[in-house]
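Each value in this text was obtained by applying a stated rule to the coordinates, not by laboratory testing. Owing to the predicted nature of the structure, the values given are computational and were not obtained by experimental measurement. Cβ atoms are built from the backbone, for glycine too; each structure is taken alone.
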Structure I
Amino acid sequence: MDATRDEVVRPLANFHPNLWGDQFLVYDEQEGQDGVDEMIENLKEKVRKEIRVALDAAEHTNLLKLVDTIQRLGIAYYFEKEIDQALIHIHNLYGDQWNGGSPSLWFRLLRDKGFYVSCNSFNYYKDNTGSFKESLTNDVLGLLDLYEATYFRVQGEVILDDALVFTKTHLENIAKDPLRCNSILSKHIKDALERPIRKRLPRLGAIRYIPFYEQQMKELNRNYMMEAKWRHEGYVPTVEEHKSVSFMSCGYKMLATSSFVGMSMTTEEAFKWIKTYPPLVNASCVICRLMDDLVGYKEDKKRSHVASTVDSYMKQHDDTKEENVFDLINQQVEDAWKEINRESLVCKDIPMRLITNVINLARVMDTLYKHDDNFTRVGQEFKDNIKSCFVHAMSL
């Protein structure tokens, strides 16, 4: 053997050292907590009962939504038998002829289960010209459902290729628009654009989905804290910064959502719609915030108060003349009413009674803040309004 032969050079990959050390070699088993196992079993049985009830219903859109929520929360392994039974039942009952709501969800869940259902149901999303309906862009969560469904397409399904381009373009714009969605919804959209459900490991998907599932009250508290921080630091935010926070902190989105509770015509779809912060609700929040800031501006300047939208406009436009800024803001209030009028005509899937709830909130602002702050200092007009409704008899 040749002792002078060349040294063998191995093509090493140059992996870096182990990042975790022995962190995962040590396991401290937690002691059992009294009653926890029983509580978990009770909750599991409650979910199984909800699946059975939804399965026995005449219409199965809610069953699909329940299955989707279970899967996305990362607990589907508890209910594999029930989920299999539900999706097999839906396929046997409807085949390719799904006639319920949320066709995108129906398509995604059944394809994920291995059923080769037709993509013809997506013609539901097109108008008479063959284009995707522009009204789709008003339903952000519905748009997300359609986007997620497109990733279950196969070769030759052109309608889904087109739907991917349509939804991706609009979702990218919506995620950047603080007036269309809050920070949690924006992150939820960006996560989906980065990696859709089809390409995301389920456990990692659940970790990202759970915070979105519990968003609304935490969002309101965060906006209150941001305003407190601005006040403490004496910071005057930009107009867009102010809108992204104060349009939420005014509470009108929460009030609009709360007003749906207990109404007979309120459906899960209605709650899903209002959680997206649709243009109708945004316009109501615009009227609330801006009218409140206009009539309270001079009084607020006398005390240590967070900067108002008036302050933000003055700083951003380098205009200290109150009348100029007031005219600008009043015009935005009028524009918001135009948006309410338009949305009340195009929101065909939401009962008019629920739309009226949101409009009534804007009407309250006009009644309270048309000329003065009648909420803080009750004026004669507001007293007369109360008396005419509850004290004085109607004169004929």
Structure II
Amino acid sequence: MLRMIKNQLKLLFNNRIAMFFAILVPIALTYVFSSAGSNNKINLYYADLDKTPYSSGLISMLKNNEDIKLISASEAAVREKVDNNDVPEALIIDRNFQEDLFNDKNLNIKLVQNYPSSEGAIVKEAVLGEANTLKKAAIDSQSISDGLNIPKDTVSNDLLKKLKINSNISIDDKGGSMNQNKATTSLIGFLLMFLWFVIIQGFRTLIEEKENDTFSRILSAPISYSKYLISKIASTYIFSLILLVVTLAIGKYAFNITFAQSLSAEAAIFAIYLFAITGIVMIFVPFIKRQQTLTILCSILMALTGMLGGSFFPLDKVSSKVILTLSKFTPEAWAINSISDITFNNAALNSEITSMIVLAAMGIVGLVISYTLLNIKIKAERA
């Protein structure tokens, strides 16, 4: 069995097309989508009337936001931009901003806008989040200064330096805070989609045996066809895992993608996902007689499940109930959701048990159906 798996792996590694699509295409698409996303920052004009360390601190913290590009201007210029509808919103940091922070008063900042917008919601969430962080820092520095008899300015400066380094909040278009790396989410989505292609290429030889009339010869061989089939499935699975690891390694080097703190949990979801699509593709093997038919049919399935499952765009930004319902029937949706939770929210593997059960069920059902149908075909062939 091991020798058969080894021989099958040699054949698969000679398949340059599968390796090209599995590695380079997800990397290329990640680069394109990440580059496009980086050019969609919100231009936020601002006027700092306070000009204190804390108002400068707020500006520095906002500059770390991945969704906002800050542009300095005078108060008159900022208001003119908004009045002329050149920009949907602008930020004005009023005088006494720092003083009000230390006195625990309302935040002395204004978000000037003509009408509510999704961009305005993103900016408002970011500004309020950072300003409230500064407010807490100001109150804490006052308490530390009073308690330890240390100059307030010294404590404040130390806290501000730490806040400027650690602040890096990104906001989604629904107003919730996110720290997800866009390149990471893109690469995961495209990689999961193109793993279909690798599985398809691995099983093409099963169809080729029908085209070349070698299926009957294999059946007459001294080895069990079940063992032969298992070696095919195992070698394709191992081949896909190797390409998966290589692609993620390249993504780490090229895009500095984020890995989960628990690599074993992330690896488990990838492994179960591979098992799921292996079972799904195997369902088509007993019915299809030509390699081109398998490639075309499964490629359509790959693209369809990729679009519905969130490989091209996050499902949390989709409002259509129909698409969200259909996504539940795609392995990508379950895998992306679990991998994102584990990677960005440090979720434990046991919290993703539902996704694991669904993906495992897809694989088991697919393999059982395929094996049953192949057995029927084998009996008919031998008869």
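Source structure of the calculated read-out (relative contact order in percent (Cα under 8 Å, 6 or more apart), 19) within I, II: II.
From I, II, which structure was log10 I(q)/I(0) by the Debye sum over Cα atoms at q = 0.11, 0.27 Å⁻¹, for residues 239-302 alone = -0.32, -1.16 calculated on? Source structure: I. Here helix-only ellipticity at 222 nm (-39500 (n - 2.57) for each DSSP H run of 4 or more, over all residues; to 500) was derived from just one of the structures I, II, and that gives -23500; the source is II.
When FRET efficiency 1/(1 + (r/R0)^6) of positions 279 and 367 (r between Cβ atoms, R0 = 25 Å, to 0.05) is computed for each of I, II, which one produces 0.65? Show your work: numbers first, answer last.
Working: I: 0.65; II: 1.00.
Going through each structure in turn, the value belongs to I.
Which of I, II yields 68, 41, 40 for Cα extents along the principal axes in Å, for residues 111-342 alone, as computed?
Working: I: 68, 41, 40; II: 90, 42, 25.
Considering all the candidates, the number was obtained from I.
The greatest value of volume of the Cα convex hull per residue in Å³ among structures I, II is that of I.
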